[in-house]
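Down below are the structures I want you to see.
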Structure 1
Amino acid sequence: MLKFFGRGSAFTKSHNSAYFYADDALILIDCPMSSFHVLLEKGITQKQIYVLVTHTHGDHVGGIPMLIHCARYMADAHVTVIAPTAEVAADLKYLIDRLEGCDPAAYTILTADQLDREWFIGTVPVHHAPSLEGRCFGFRLRISGTDVLYTGDTAELEPFLPYLHSGAYLYTEAACFDSGVHLYIDRVLPELKRLTEAGVHVCLMHLDDEAKMAEKIRDTAISFAPLG
């Protein structure tokens, strides 16, 4: 299903960002600067790049303007940025256009309800940071016929539960530090175990302490989101 350029939280060296390929395009979920550096090293070969934005914290959108610059001037590619709402689209346009001065011909901003692709089902609103209330989302995807749920940054798992079933994939953030704005592993672990027992593939991402998290999920069917 998804692979990750990085699966770390904000105060790690490699920030959380997933990707997959469809329609001869590269689809990214968020693009921090650390993921842009990986893409630059790997080389951009797709002419169409989509970036699905969960929310506008810097460790999720910091690399988008540089990706647009690089796609325009080094790869002759076009970047389509997918904002969950019109409000978030306006914030992103200010960042990309006004602050970073990206070439308007190099990118397009769409809202999620304007995206018509087989692999995109819709958004899932979540509560994350109070300062971004109403502007944080997860995603429902269908990749190669499989239902994929991606939480983004969230303090609650409940909005995703109605969409989960045996065979589905859940990519969920999990934290060892109880901050109140992320899913604290000690509270959510029983539910994640129950989901795996029901046949859901549970993959952890946005990790603040991988070594400690590995201990927490030892002897369970829960895994880390795959790097690649």
Structure 2
Amino acid sequence: MITWDAYWKKYSISKAEKWLILERDKIINTYLDELGSSKKEVIEVGCGYGSNIKLIKENRDDVRCYALDNSDVAIELIKEEIPDAFLSDCRNTPFRNNRFDVIFSAGLMEHFRDERPFLREMKRILKPNGYLITFVPARYSLWELYQLLHFGMWKHGYEKSYTYSGLKSLSIDNGFRVVKISGIDPFSINGFIMKLFNITFSPVTKKSLTKSGYTEFCVVAKKRLCT
């Protein structure tokens, strides 16, 4: 198993990953726009290299951008572009209640055997009308098969995948109202071709025949308020 510090030291973005980053960016911006024109506070949790929070800062002047990760290397690498970058466990952050308009993460929640402490903390620091946007691996894809072929020796250690119904139930059970669950890259076919040939293209196939048949799910949620 490779440590996250070691991983981020050697990290480079493939064309397939760049495409996924841009697909995530479209979704995040949709919900930033939903919040109107006022100044918004946005954080990428488990930011790693920070590709998406950097894009937001570069392209929008209506947000203040924050980042958080538990890797010293990740924070060191992102600090110059995102000064408000914090070294912290995402299950116990240094932020006050109801702080952020948008919280997003990609490739983070699936590493927890128990997601409840993470979701509880995200609910605490999310504004009452804010959006939690979470990108996680979907269950039935070539990516999942690729992981299984490592026979338990996956380089990032424990990592799970999700079904549509399981992700919906997880969100509801932890105090969120699901706004939308969508999928990126049906069965990983587009990403597989991009990675194999190191190319980028606009995919023809964007919708899976089954709800769980994507490389990645995005669940957009708002915290359920007590009445």
Comparing 1, 2, where is relative contact order in percent (Cα under 8 Å, 6 or more apart) highest?
2
For the read-out mean count of other Cβ atoms within 10 Å over residues 81-88, a value of 21.1 was computed from one structure; give its label from 1, 2.
1
As an exercise: helix-only ellipticity at 222 nm (-39500 (n - 2.57) for each DSSP H run of 4 or more, over all residues; to 500), calculated from one structure in 1, 2, equals -6500. Which structure is it?
1
Suppose you compute FRET efficiency 1/(1 + (r/R0)^6) of positions 105 and 193 (r between Cβ atoms, R0 = 30 Å, to 0.05) for every structure in 1, 2: which one lands on 0.05?
1
Of the structures labelled 1, 2, which one yields 12.8 when mean count of other Cβ atoms within 10 Å over residues 9-16 is computed from its coordinates?
2
In terms of distance in nm of label points 7 Å out along Cα→Cβ at positions 169 and 201, which of structures 1, 2 is highest?
2
If log10 I(q)/I(0) by the Debye sum over Cα atoms at q = 0.19, 0.21, 0.23 Å⁻¹, for residues 89-176 alone is computed and equals -0.91, -1.05, -1.19, the structure in 1, 2
2
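Throughout, read-outs are computed from the coordinates displayed, never taken from laboratory work. All of these numbers come straight from a predicted model, not from anything done at the bench. Cβ atoms are built from the backbone, for glycine too; each structure is taken alone.
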